[in-house]
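Right after this note come the structures.
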Structure 1
Amino acid sequence: MRLFTIGFTQKAAEEFFEALKSAGVKRVVDIRLNNTSQLAGFTKKNDLKYFLKVIGNIDYIHLAELAPTKALVDGFKKEKGSWERYKEGYLSLLLERKIDKAFFMRMLKSDDCLLCSEATADQCHRRLVAEYFQDKCGNVEIIHLT
């Protein structure tokens, strides 16, 4: 099973949509806490769903269960908290929300792409979700689109 990840920050719309299309993404799985903010630009929930379908015949779903809490995000970004503390808190949140193998098998499919805002996956919850999924389900190839 292939699972892609992508962030939209520091990407033009053309670069973003072409990366998804050329990779063969079938569905974007939005795992952002806030997907309707003006800061989301061309990736605001309803606009993104439309653009994905028209530009690349790509489906869209929002899985709020995989989004971090506002407190976690604020602790890491606004309060300049450590990545390790954020990671620990986020993985605990996934356990608390009962995100297990059954959840993943029911909700994710091959060629899905996890979406968040971070430009790279190195300090982003989309990487943590992908690795958590890989750990729970095995046989998952993670591909970070840049």
Structure 2
Amino acid sequence: MLIEPNVAVGKVRVGMTTQQVVSALGEPARRIANALEYPALGLAVIPGQDGLIKAVMCGDVTGLNGPFVAAFTGRTKEGIGMKSTRADVMKAYGEPEKSEKFRLGLESLTYPALGLTFTLEDGKVHHMIVRLGGAQESERTIGVEPAAGK
């Protein structure tokens, strides 16, 4: 299963609706809130408020030994997937825009332009968030000032 950041994870592609995902992957094993969970594939699909798929959660949030880690076989064209090392990720994508370290040897590496977030345990990937539809834009504000001379 090929992971194409901002574009697709296997058959799940940018612009798809929940129903189109069900048509492509079959009925999910579970629906949690509005998320579709596919344990056999090691992923969950998350739609946005507009009904279009916004992200695919790959692997397992519980850690390296979680069942979704073994089930998810997807890889990026650079070869990054479950159990890739921190060094592999850095070699493929460079320094992350955001990096956070947590207790118990957990770390998060975020690449907003790629739409990728990796969670690592003891230096190995066990969870990936693949955002679909482009980099997340920051909020925009517009300033309004009175016209000169008024």
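None of the figures in this text is laboratory data; all of them are computed from the coordinates on show. From a predicted model like this one, the values you see are computed outputs, not experimental measurements. Cβ atoms are built from the backbone, for glycine too; each structure is taken alone.
Numbers at a glance
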item: Identity of the structure behind 17.7, 68 (criterion: Rg and Dmax of the Cα atoms in Å, calculated), options 1, 2; result: 2
item: Given 23 for relative contact order in percent (Cα under 8 Å, 6 or more apart), calculated: source structure among 1, 2; result: 2
item: For helix-only ellipticity at 222 nm (-39500 (n - 2.57) for each DSSP H run of 4 or more, over all residues; to 500) computed as -13500, the structure of 1, 2 it came from; result: 1
item: With Rg and Dmax of the Cα atoms in Å, for residues 35-98 alone derived as 14.9, 40, matching label from 1, 2; result: 1
item: Distance in nm of label points 7 Å out along Cα→Cβ at positions 3 and 107 - highest-scoring structure of 1, 2; result: 2
item: For 1.17 (Cα Rg over 2.2 N^0.38 Å, for residues 75-114 alone, calculated) the corresponding structure among 1, 2; result: 2
item: Entry that produces 2.6 once distance in nm of label points 7 Å out along Cα→Cβ at positions 11 and 91 is calculated, selected from 1, 2; result: 1
